[in-house]
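See the structures that follow.
We did not get these values from a lab; they are worked out from the coordinates using the rules stated. Not measured: the values here are computed from a predicted model. Cβ atoms are built from the backbone, for glycine too; each structure is taken alone.
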Structure I
Amino acid sequence: MWYIGIDAHKKRCEMTAKDETGNVVRRRSFLHTREGWRDALAGAPPRSRVAVECVGWYQPIFDLLDELGLEGVLVHARGVALIGSSKKKTDRHDSQVLCDLLRTGFLPTAHVPARATRELRELTRLRDALCKQGVQTKNRVHRLLERTWTTTPDVSDLFGKTGRRFLDTVTLASPYRLALDTLLAELDHLETLRRRIDAAIAMHVQTDADVDLLLGIDGLSVIGAATLRAEFDDVRRFHGRKAVRSNFGIVPSVRDSADTQHRGRITKQGSGQVRKILVQAANHFVRGNPAAQVKHATIKAKRGAACAKVAAAADLLDVAYQVLKTRRPYHHADPGRHERKRTELRLIAAQA
């Protein structure tokens with residue numbers, strides 16, 4: 001078996017391969033193309049381990065490694081301190097460091113989700129990006145109305161039915177009217193794309209047992225359950241609820257020295273998309289759980305509403321983890337609400 005370290009870049013990659021005794025069996029610089037990877041890895045023994053240091057575009061690389069019968073190992077970029085602190089910083093040297101750390105068992109790794117999960121993540125993260133773009137566009141509409149001294153109707157949502165009728169008919173000077181029409185058309189287009197992605201997500205998870213379990217938890221919508229399913233992937237990779245909270249950055253940061261310990265804000269590591277879903281669902285989760293109501297009221301009285309909401313979000317994450325780990329439905333689940341969510345999932349999927 002070979003141990004292969006590859007420092008991957010958008011155009012060229014550097015590779016160092018060693019056998020089990022530490023002897024260099026191959027060094028190569030190759031183009032970052034499918035053919036380049038195939039040529040560089042040709043002749044490698046089956047199940048050889050390949051450490052790849054890259055961030056956002058590792059998916060096609062690992063799909064190719066599966067086809068070649070090799071085991072891909074995704075490097076945790078922040079954990080490789082030897083590369084970042086080394087005085088000798090070249091791509092070739094980095095690939096050798098990766099190879100040595102992999103061979104000796106000291107390489108910090110990141111989780112690589114299954115192919116189906118990677119596809120689901122692609123959809124949920126694209127949807128999140130579109131929602132953020134929609135929020136930015138709505139903020140630009142508000143700023144435009146402020147610049148033109150336009151008084152808006154007293155509605156809870158300016159982009160609801162009443163507010164939208166106002167925006168479509170309000171009289172503005174020609175340049176501002178054109179700008180407003182452009183922004184509204186962009187919002188309509190984003191909404192159309194979001195619905196298409198929702199349908200694709202629903203099609204992807206409509207027969208997923210994990211998603212069905214998560215739908216039984218109060219506060220989690222169809223998209224929220226699908227997103228949690230995608231980000232959790234395999235719950236067996238977590239050693240317990242503390243590891244889950246730490247992975248999604250919903251634990252307080254801790255600084256201690258000698259006898260002094262300071263706890264600060266949550267770390268916000270990992271998926272911000274998951275934290276947003278948990279916080280949005282926290283109030284509904286508390287209302288459906290008597291024990292959570294007592295805990296929420298106590299923390300709110302001592303630490304304030306914001307801390308109480310974050311604590312409820314952390315408890316919701318614990319419940320989601322336990323449900324997926326034990327394969328048992330949420331014990332406070334409302335059967336009627338659960339069935340309505342299932343129906344909603346089927347309706348959204350039917351739009352695909």
Structure II
Amino acid sequence: MVRRSVAAGAALLVFLLLLFAFKGCLDSRKEQSFNDYVSEVRALVDESDRQGESLFTLLSDPGAAGSEVEVENQLNAFRNEADQFVERARDIDRPDELEGAQADLVEVLRFRRDGVGIIADQVPVLLTEQGDREQATEDIAGSMQLFLTSDVIFGQRVEPAITAALEEQEIAREEAELTSSYLADIEFLQPDAVAERVGGGVGGDRADEEAAPGLHGNGLGVVTLAGLELVPGGQVTVPLGEDLSFDVQVANQGESTETDVQVNVTVGAGGDAIALESVLDEIAAGETQSVQIPLSEEPPTGQTVPITVEIAAVPGEEKTDNNQGEFSATFTP
């Protein structure tokens with residue numbers, strides 16, 4: 001009887017040892033699965049963050065990246081890479097406790113992918129000046145909201161959910177806290193900053209570019225709006241209607257043919273100002289040409305609205321005091 005009791009006790013002890021060993025093995029595997037998930041998430045968002053840095057470097061100075069085609073190719077590469085980030089996020093193995101964090105992570109990367117896609121579509125509009133530049137500027141600034149949203153979701157939902165799951169499972173974090181930030185420059189949230197930094201090198205002030213020998217310079221001639229001549233210091237009343245446009249005379253007062261001459265029109269002042277522009281492909285020395293610029297938005301009515309017309313400097317142009325005119329108009333319904 002004693003032997004039988006000892007044998008039973010020994011068997012129970014062996015069973016308990018095996019049970020504890022098995023549980024320990026399961027606990028170890030589960031802990032490893034949590035840590036593996038965190039490591040994969042960290043690697044993925046680090047790559048995404050680096051893409052954000054590269055994207056904003058490109059947006060800050062597109063000219064440094066090469067030709068318009070090279071910029072467009074780089075943007076399309078970012079688009080494809082951002083799409084791959086989403087697919088990789090979907091494929092990460094995760095414990096059941098992290099399903100919520102996983103869904104939010106995919107959402108973060110989808111916001112970034114969609115933002116990159118908008119930028120890849122609209123930046124070429126600014127670089128080639130083919131299409132609605134003002135709308136392209138607005139769309140690019142809007143894409144920054146997607147990046148900002150992705151950063152907020154990661155910081156307020158993804159990381160806290162992962163931390164809470166680790167703490168609940170009593171798993172010590174192997175590495176530092178997870179962070180992710182894609183929006184590298186908040187200035188791009190403003191359309192004006194987008195217009196200046198992304199489109200500023202296109203048809204803008206080119207006076208520092210290398211110029212052919214000789215005198216260079218353009219002058220502002222007669223400016224009309226809806227057939228009414230605008231006079232510096234004077235004021236006209238303009239009835240609003242369809243197809244209103246400015247007609248701006250550009251006079252080449254230099255000795256060389258000038259190309260890609262940008263003409264800017266600003267209607268109003270401050271943040272509500274309407275910015276318009278067009279580019280004169282070529283104008284020969286001594287020639288005068290007219291540029292038509294449609295008034296694409298409706299200005300305020302019943303009040304005096306300032307209007308500025310400017311011809312951007314061309315390479316080698318030293319005298320620019322005759323490139324700009326200040327006018328005003330009252331728009332009526």
Structure III
Amino acid sequence: MNRDARIYIAGHTGLVGSALLRKLQAEGHANLITRTHAELDLELQSEVKAFFTDTKPEYVFIAAAKVGGILANNTYPAEFIYRNLAIQTNVIHSAWKAQVKRLLFLGSSCIYPRECPQPMKEEYMLTGPLEATNEPYAVAKIAGVKMCEAYNHQYDTSFIAVMPTNLYGPNDNFDLETSHVLPALIRKFHEGKTGVGGQGSAVSGKSVHRSPFTVHQEPPKVVIWGTGNPRREFLHVDDLADACVFIMKLKEESFRSLLVACRSPLINIGWGKDISVKELALLIKKIVGFDGEIVFDKTKPDGTPQKLLDVSKLQNLGWLPKISLGDGIKRTYEWCLENSIF
């Protein structure tokens with residue numbers, strides 16, 4: 001993937017896509033292809049087909065997806081399965097038709113079974129029942145992995161899927177009804193600290209009834225769904241982008257070995273260590289500077305008990321993350337303040 005190569009980033013305005021764009025620009029790639037949703041609707045097969053015919057990209061990163069936390073997945077399951085299937089199906093098929101040299105599909109660690117052995121190895125996919133709270137999204141992502149596998153098998157393509165752990169960083173989703181745990185906690189601790197709550201939650205002392213993360217005033221406290229016991233692994237999105245570009249730039253022999261290393265062309269990306277939701281909350285509370293109380297609502301669901309990836313395959317290739325969790329959260333909070341996110 002030389003600096004003059006035509007590289008298409010699907011979803012370049014989102015959390016992952018914007019990080020990929022920053023990374024590739026920093027490395028001197030000048031022929032980057034991007035389209036906003038208004039310019040190209042990836043859910044429409046005819047538009048995607050015409051786009052690939054016109055632009056003829058050589059390399060493709062699929063970072064476009066509908067994503068969200070437990071509440072969003074439970075509320076909009078049909079949207080999560082339909083929209084993700086449509087996007088990835090159209091892009092992968094058109095990439096094959098356009099003879100793309102390499103394609104990288106961004107999946108999610110939720111593809112692994114709910115009661116998966118820890119740490120989760122790539123070969124554990126499809127070995128047990130999924131977590132019910134995000135099953136439609138997980139099924140769509142599994143289909144994307146299997147589609148890459150099928151096209152590699154039938155058409156000898158070089159399509160690979162990567163499974164990142166929980167991500168965070170600039171351009172994350174901080175909406176309380178649809179965000180993941182880490183960005184939601186940053187927002188709620190900030191609102192608790194400042195006493196100015198967006199989305200109608202903090203100023204009057206009333207709670208947002210549908211949000212997993214609420215703020216109460218007098219005295220200030222942050223209420224978090226669940227027990228705080230589930231353990232999660234987190235990776236700064238700039239580290240993910242670095243890993244994805246590292247994979248796409250592997251020499252042919254190494255890249256091909258990844259495609260046949262296990263049942264599917266799949267590789268985990270993460271830190272290889274996790275933290276409890278309670279520990280995460282305390283860390284964010286300290287970084288943000290919130291002085292109030294944390295309350296865990298044990299009547300609400302926890303989700304999967306633990307999600308820790310086995311990242312030995314990628315580490316054996318020579319890639320390691322660089323941004324610690326504390327430093328990454330600090331950077332993300334500073335970015336939110338600089339960009340008036342709250």
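Work out distance in nm of label points 7 Å out along Cα→Cβ at positions 122 and 242 for each of structures I, II, III, then name the structure with the largest result.
Values: I: 3.8; II: 2.8; III: 2.1.
Looking at the calculated values, the largest one is I.
Among candidates I, II, III, the computation of Cα extents along the principal axes in Å that gave 74, 55, 48 used structure I.
Here helix-only ellipticity at 222 nm (-39500 (n - 2.57) for each DSSP H run of 4 or more, over all residues; to 500) has been calculated and equals -16000, so which of I, II, III was it run on? Attributed to the structure labelled II.
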